[in-house]
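Given below, in the form of structure tokens, are the structures.
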Structure I
Amino acid sequence: MSEGSSALLSRLQQLQCHFTWDLKKESVDLEDLSTRLQNDIQLQLGKPGAVAHSYNFLAYVRYLQDQQEEALSHLNQSEETITERYADESERRLIVTYGDMAWLKYHTGDYTQSQSYCQRVEDQLLKYTTGSSTSLLPEVYGEKAWTYLKFSRSSLSKAIDCFRKALEVQTRDSEWNAGYAIALFRTELRHLENLEKGEESPAIKQLRFALEVNPDDAVLQAMLAVKLVVYKKFHEAKDLVKKALETDPDNPHVIRYIGKYFRMLDQLDESIDMLERALKRADQSPFIHHQLALCYKRKKIAEQSHKPFSNQREVRYWRRICIRHLEEAVKIRPSFVLASTDLALLYAEERDIRRAENIFLQCLQKFPEFEESLCQTFHQRYADFHLYHKKNEVEAIAHYTKGLLVALKTEARRLCSKRLKQIAERRLSKNRDDGEAHALLGQVAKAEGNKKKAAEFYEKALDCDVDNAEYLSALCELRMELQ
């Protein structure tokens, strides 16, 4: 590397853009991300600024896919969109675009152009100084936040942090407030902690504030409706759904959340109708396919509940439609763990055990990439597979235990706890001296926070198996914590 290119590289590394934000391509499905970004651009969803973000991010994805000419085209489109939308105020918004352009020109060997774009960024940062070497402009924080939000679920906490920093400077900016609300909504989507409290969750509070700033954001209206159903605020939720459908009835993001709203109320036909409408505009959305599959799964379960008079032909019919949508979701997004494990369990219902096992094993290979809530769900479903379809109680206990040990309070964790209790109590009904069964109940009690009860169960386990070092260690630890 020449002295000139080395100095340029040093300047480039100081820029804030997609090339310097530690976006590891190994942790995301680039094809799926590309499809999502293209859909957002094609449908012109969100504000013009959001479309520009999508162009920037898609340019970086194309660079990672070795499609540098297309990457350059998308950056040019981003610049054009920002300039048209923000006119005289576009300079601050172009900082990330020009940073990306500087890096892309560098990688194509055009050092002169790279230096030129680098200089533009440096000039703008001097012109619009934050007064601190560690603080960024809110526009940069905002674009960084949207990038983390769209990149992967594992980067949601980074997105939240960046949105907060942008809002510290521009408190009532509608774009940053909407993004912050969406990020909080997604973090709460699979957690149950807030259900135990009377106070509204941070996501609901932020959704309300974001709608105060921009009352006509139909996506936020639909999201808030979904959250309010959880809190049994049905009247307000219904009004929000009506407003969202009046404001933006053809937006697939609006329709998919309203579809979820109807599914939560067990209004499956309405939900299916909504989601089918959304699919016509976004047929490559794995999320919509998955939501449809969940609706048809509810229909299947409802028919199965008519025992002993359930119509097996009807059950198979709903199951096949469910499988079809899940197969499509996994085809579009191979890394979609929830859809994959749903599909595996349905294959198992059809007695295609080998196919189901292969899906679980493929997911297991990606295990280091799982976030905690997905980790719990995977273990709970894999345990169900072992317990109900392979009749392997030992493996089922192992996976239920792994799901239980993740501290997040999710539905999957509750099911792991419930299943372990059922296994232990069934075994104790046959043999009151089953030490392992008592220990399982001790483990569940400890995970649920009842250490006194847990100690009692481990004492019973030791009575049955006096020399068991594992039970003794658990009991000693509990006694120390209870002192």
Structure II
Amino acid sequence: MLFYHQNARHVRPLDRSALSAEGSFERCSRLTAVLTQLGFYLLIFLGYLNQLLFSPKVTKEKNREGYAPLYRPFEQFYSLYVYRRGRHCFGRPVCSAPDAEITLMERSSDDYNWSMRFTGHELQCVNLGSYNYVGYRGGKDEVAAAMRRYGLVLSSPRAELGSCPLHEQLENELAGFFGVEAAVVVGNGFLTNMLTLPALLGPDALVLSDASNHTSLVLGMRLARVSVRVFRHNDMRHLEQLARQARAEGCWQKIVIIMEGIYSMEGSLAALPAAIALKKQLGLHLYIDEAHSIGQGPRGRGATDACGVSPRDVDVLMGTFSKSFPGAGGYIAGSAELVRWLRAHGPAHSYAQSIPPPVAAQVLSALRDLRAPAGQARVAALRDNTRYFRARLQAMGVVVHGHPQSPVVPMLVYSTSKMVACVELLSAAGIAAVGVAFPATPMYQARMRFCLSAAHTREHLDTALAAIEAAADELGLRYTRQRENKAQMATTLESF
């Protein structure tokens, strides 16, 4: 299992030049932050006024006299009176495959989003909201063959009667793809983190967790009842400070750093070289969530490939099959000892439903394709699309966060109201994009999150960029103060 080296206490500090992660993370001005928070408080005030004076009957639960509220008061209020104002921007029904283009079902409301109805119209949009980064479209024949042979589901956990040859093939080929000893697959991606962490960690362990880690990681730590100390997002100096303090305490059986490969809200790439150097110096362990990073790097093998480090320097490689592998489920890859432990002690292997055979066939097909020349060509196309889209956005003067290689491209709009308006304008222009606001982000950091794919053509991207530029003009989204960065991006565009 996971151990740390007792003789690793007296080590010299890391080279400071290795402690930063490349990328753009421009801070908003104080004026923007103040105005955004005032606007948010105004929404709250109007919500309370609405609740006091004009609350419709739909907010009153019937036959609940004498029962305690099911939800906490503020969360219930926020959902009904603040989130509701932009409800039409979320949970939009889809009636097509998540390809480079996507079809949305149009909705409207006659009562200020208290209720919604379908209009009967469909919207054909450029898809900037799905996670199919590599743009794989195949696997139909393999899925059909698996369904005919094994059925739709095996109705059992892997440890009982839920394994078939497809699972073993997938695990073996995953280990070969990542260059590690072994892998184990899990029936649900979100539960991969939630059910793996309790099997690896306990009260005798300490986790050093990135502040922007995904909810599945946070819930897994809570289930493990492990001690957690949070370091600022991708701040390796802060991580080193916490790690050295923890090692000096001398009371932890194991100390584990938990990070993501690419962060789904920030678009940032983990500073793996610095984290691995720190791990080796202090005898720590490293757990990486690769959910959004598969498809990155020269061979598309994720954050380790993108950062040029050995995957065997990472103790636990976790990922999902619902993004670059367009299926469902998740995996843990690493040493043979780690996988044996998880098969024996991991709740996901012992109790959770196994991956349905047709889904395993789809993922296996996508994995084999990714290793083939056609898949490698799509990895290169994704890299080109990412560079082009990011350079065009930054040349516009909008604030774009994230690493240059990240296909997750957050564009900061700061205000929740502007996020809702931006989604509306882009939808009207035939662009399907995701807006994100509080509580998923800090109060004054609402954003549009664009997800790029190798399936996008240059025409798709140009159409989307034209719509984004028009929205930026209408809503006043050109917040950047980095004029030199804007000029640099204009020079970069000349190479396309």
Structure III
Amino acid sequence: MVTFNDKLKAFSVELFKVQAIKFGEYKTKVGLMTPVYCDLRVIVSYPKLMETLAGLLIEYFGKIKNFDIICGVPYTALPIATAVSIKTSVPMVMRRKETKDYGTKKLIEGVYKEGDNCLIVEDVVTSGSSILETVKDLKGAGIECRDAVVLLNREQGGANILKENGITMHALLSLTELMRFLREADCIDNSIVEKVKNYLANTQVNPSVIQKSPSKNRLELSFLARAKLAKNPIAEELLQLMATKQTTLCVASDLTSSTDILNLAERVGPHICMLKTHIDIVEDFHPNLIKPLQEIAQRHNFILFEDRKFADIGKTVELQYSKGVYKISSWAKVVTAHSITGKGVLDAIKGSEGSDKRGVFLLAQVSASGNLIDESYTKATLKLAEEYPRLITGIVCQSPLALDNPGLVQLTPGVQLEAKGDNLGQQYNSPSSVVLERGADVAVVGRGVTKAADPGAAAEKYKKILWDAYSKRVNGN
């Protein structure tokens, strides 16, 4: 009876015969030199060998439970995943290495639903960096990832790195097993086996080998470049809007009169990217306020932003967001929420009535003096934001955060030309410092505009100062 081990040995010999396994001096993706190189790209030219590999993977799948879709790491593993998908009828999705600048602009192609569990398929793992890149984009599309099945584990630390990032790796072959199989078949001699053994003993990778590209730093990228990386549709819209309109100004219309709000929106509209409201302080509120406000926002191309700061249990938030006299979900594209009550508040907003295009700014820091938010709370908020990439537009904070997530927008309140405070604990930052020192993408200005003799002229002044600071930031001068 032919055992699974026998099949793996025969497959290993076939890999050697088609020169998918090479010996010499080669460089790996993470920059390490190696005496053995696995070039599995050649398998696509050998249909029978590809069929054998797909069969081995399918037989091995018994160790992996509960996955809905599969995804091959681009590009070598794409045909492998395709062969497996065809044989098993398990749906497949494809991850692009770059976003298209036309059509749907998707990074993940195929049919899937949020919450699907995806099995990653890869050919060779050294550090696991390619798998982690794929997992990041899949999670950005709302897809869960827990397991990766690979043809060859080079035994250089990749399995541990993946485990630390929540991914369990399952390997058909280890490099040690491959060497043993090839030696037993007289494909190689003992000197090569010993050389590879010594190499593995002395060349291990660690997480520091996986370098993050400096071009992905949020503060160094243009808004247009970041729009292509945004997972939340409102974040994408906002970043594009800021780039085309050349404004990062959000005016806080903390006014109690419907007429005053509409007049303010009309005057500052040409100069802002968002208008922030506290709709529950409007003393003469009537639903008839919303339609003309939406018309002004559309005409002047800015986003309506309700600063509700949701922080209750999920069911209550669902009602606060979509019911009552304000029906916030029907007109505000983006709202704010605290993370204090955890996932419930975000699940409620995500599942409520209203547009499919919606966003949330999570409060990670606030501008009020004496506030109780500490570093651990801020870190937990950022982690929560990563778990809801399709919902979270950005972070409200006072210092540069989420630098490695350029698709998130940093919104910083408390901005005024005269950087001072008030007698109620509000602390102000200057427009330039909030962009260059505190990392703001969008700056919120309230009384600096609303109390000005000419709010339109004041908004235009803030707009120019803020845009000049942003231009200086991305141009590095």
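Here distance in nm of label points 7 Å out along Cα→Cβ at positions 53 and 373 was calculated and came to 4.8; which of the structures I, II, III was it taken from?
Comparing all candidates, it corresponds to III.
If volume of the Cα convex hull per residue in Å³ computes to 163, which of I, II, III did it come from?
III
Kindly point out which one of I, II, III the value 25.2 was derived from, the read-out being mean count of other Cβ atoms within 10 Å over residues 261-268.
Value 25.2 for mean count of other Cβ atoms within 10 Å over residues 261-268 corresponds to II out of I, II, III.
Looking at structures I, II, III, which one was mean count of other Cβ atoms within 10 Å over residues 293-300 calculated from, given that it came out as 24.2?
Computing mean count of other Cβ atoms within 10 Å over residues 293-300 on every structure in I, II, III gives 24.2 only for II.
To which of I, II, III does the computed value 7 (relative contact order in percent (Cα under 8 Å, 6 or more apart)) belong?
The read-out was computed on structure I.
Laboratory data are not the source of any read-out in this text; all were calculated from the coordinates shown. Since this is a predicted model, take the numbers as computed values, not measurements. Cβ atoms are built from the backbone, for glycine too; each structure is taken alone.
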